[in-house]
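All of the numbers you see were taken from the coordinates with simple rules; none came from a lab. Just so you know, these numbers come straight off a predicted model, no measurement behind them. Cβ atoms are built from the backbone, for glycine too; each structure is taken alone.
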Structure 1
Amino acid sequence: MAHLYLTVIIPSVLSFLVTFFATEFILGYFYDAGIIGEDRNKEKDVRLPSSGGVAVAFGFIVGILTYTFGGSFLFNPDLSIELLLSAALSVMLIAFIGFLDDLNVKAKRVDSTGRKDIRKGLKQWQKPLLTVIGALPLVAINAGIGIINVPLLGQLNLGIIYPIIIIPLAVIFVSNAFNLLGGFDGLQTGMGLAASLGFVIYSIFYGNYMGLILSSVLFTSILAFLPFNSFPSKVIPGDSFTYAVGGALVVIMIMGQAEAFGFVVFMPWIIEFFLHLRKKFKVSDLGIRQRDGTMKAPYGGRIYSLTHLIMNTKRVKEQEVSMYLTLLEIGFVALALALKFSGLL
């Protein structure tokens, strides 16, 4: 038991420390390098270092490598080193796609997803096409088990369809859908923290060691980044964050055998996907800042994002939008756990 806890705690602590100090480093380095973004929710437009997710992805990968190092030199590993390294490679590749999206910064504002912004980014069709690369390490080693629990239907054996079709589609959808909801200080980090904690709890109760390692290092990496992105933010997470965290979550679902649980946890982003689809993804989640600091929905009463729903429901400030949506995600995590404990998942 001591071995079990140490092999989880030590990688998680190192993930926290590496993410924290890596974020401290990129605050100045990325700003000087011109990797910046605009914070349009403040009284005056503010330009901040962007792509903070690079630090989170780095911390996550270091956590995994810490376990693999220990398993190679210090103890007999209970987990497959091959599976862990493929997980690290998958997240690294997906984070790199997000980083490419963050790099395309213009001197003047240009049209970008329904608004003017200095960050042009990749084209909409390029993002899902490129993120499929992140699925290749998982497909190559035939990750996961092709038997999944379907609510109300029971177990379903997908056979070869699981690694060849389901895994690539899951990687594309989850990484890109997680990228849809953001733009407010602490929103992406708060919801990502709640989702990863849900997988930690799930893994503890159902004894999936692989899921516990992966979700723990993800949780502590996001936790270390949270102070830098809480209101008022010092850094913009960027697509490197959303793609890396989305990629990590889908890896946890697959390797942690938590597909049905993950479906419920991921429900806010599924809803967001269909809301964005109504406007063909040419949508801005951001609000229009009012003199009293509250945010007004950008499309009047039309709802194309969960952020629009919050802003249309009541007068809220930026940090309140993030708080309400984080609470919504906590609610779905609690629902997923309740369904699992009751035997419905």
Structure 2
Amino acid sequence: MCMHIIRLLSTLIVFISHNSLALSANNPFPQTIHVSNVAQLYQAVQKANRSNNGTDIVLADGRYKITQRIQLTGSHISLKSLSGDPMSVILSGRGMKKTNTTEVLIDVSGSHISLSGFTLEQSSNHLIQVRAEKNADNFSLRNCVLRDSYEQLLKVSSSQSNKLFSNNGIVKNCLFEYTAGIGPQFYIGGIDAHSSQNWTISGNTFKNIASPSLHVAEHAIHFWRKSSNITVINNIIEDCDRGIGFGLGNDPKNQTVGGLIANNVIRSTNPSHQYADVGIILEASPDIQIINNRIFIKGSYPNAIEYRFAATKNVLIKDNITNKSIVSRNGGQAELSGNLKASGLNHIKHNIERFIHRL
């Protein structure tokens, strides 16, 4: 009888131990660290990078002065505000200005990194850099404000010498902006992504990504250099020099293959933005659908949507409403269906307002 009980207890202990390990493996954030100042934040990040089970770093309200980049090299790390209010937690760099050193506030090379509920501002380069060259997969950015950096606000970088990618990224319900109403130079952008696969950009707002001089600014949303299967939906782009771009130039190495650009509002009306350009552009990028977008460009640029170069093919452009033209350039090919060029400015402005309200 005693031996029978011992066997049962042994079996039960093994069962509990096995399932405890399984639960731990399935729980991405078993460790929670609360921080209220920048020293604690750096310590928490170091601890999170060493953890095998993941870490949830929770930021108290306040301003955090970032003097060295936050390097997220581990996996299953969440950095979020306690309040969920991005205006109550601000991570600020050394200024929106040219410097001799490279400044990035958050540097992501690990996988399953999640950022939410805070503001990033004032960097001489990027506010966030996600490293495709380090195979940084499953990055998530939600409910954040990115503003006032001297170069692109969010960068996905890559290396031409390797074949690694950043897979399955999500950017949702964020605000990207230049608060002065214009950028500090032309080499700025909202999201500038290389070697990205299966990313979704949805429900975000982009404002005033516009050049003050010399050249047109980069796009509010730009995917290129070996990117594929990109979804850009339900975003609002206001007073940016260029809206959404896939690919760059007539080089297959720079193309984006496959994707959806749908239900976005692109509106450019600021007369002080002298370099305002196209709303949506495909460059040497095939297998894309551009559906049900609303584009209103008040300036002199003649085109709302462009599809360029012979490599741009198997493209569907359908049910878009614009006040400018939809055109092929340099041999680009597309099927056009149900698009409307609105002749009355009041009509399309009213249509855009109704569309934004639905979003």
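Structure data summary
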item	result
Test item: Kirkwood radius over Cα pairs in Å calculated as 21.5, pick one of 1, 2	2
Winner on mean count of other Cβ atoms within 10 Å over residues 275-282 once structures 1, 2 are ranked, highest first	2
Highest-scoring label, criterion being Cα Rg over 2.2 N^0.38 Å, for residues 123-194 alone, among 1, 2	1
Value 14.1, calculated as mean count of other Cβ atoms within 10 Å over residues 67-74, assigned to which of 1, 2	1
helix-only ellipticity at 222 nm (-39500 (n - 2.57) for each DSSP H run of 4 or more, over all residues; to 500) from the coordinates reads -5000; which among 1, 2	2
Structure with the greatest value (metric mean count of other Cβ atoms within 10 Å over residues 59-66, set 1, 2)	1
Winner on relative contact order in percent (Cα under 8 Å, 6 or more apart) once structures 1, 2 are ranked, highest first	1
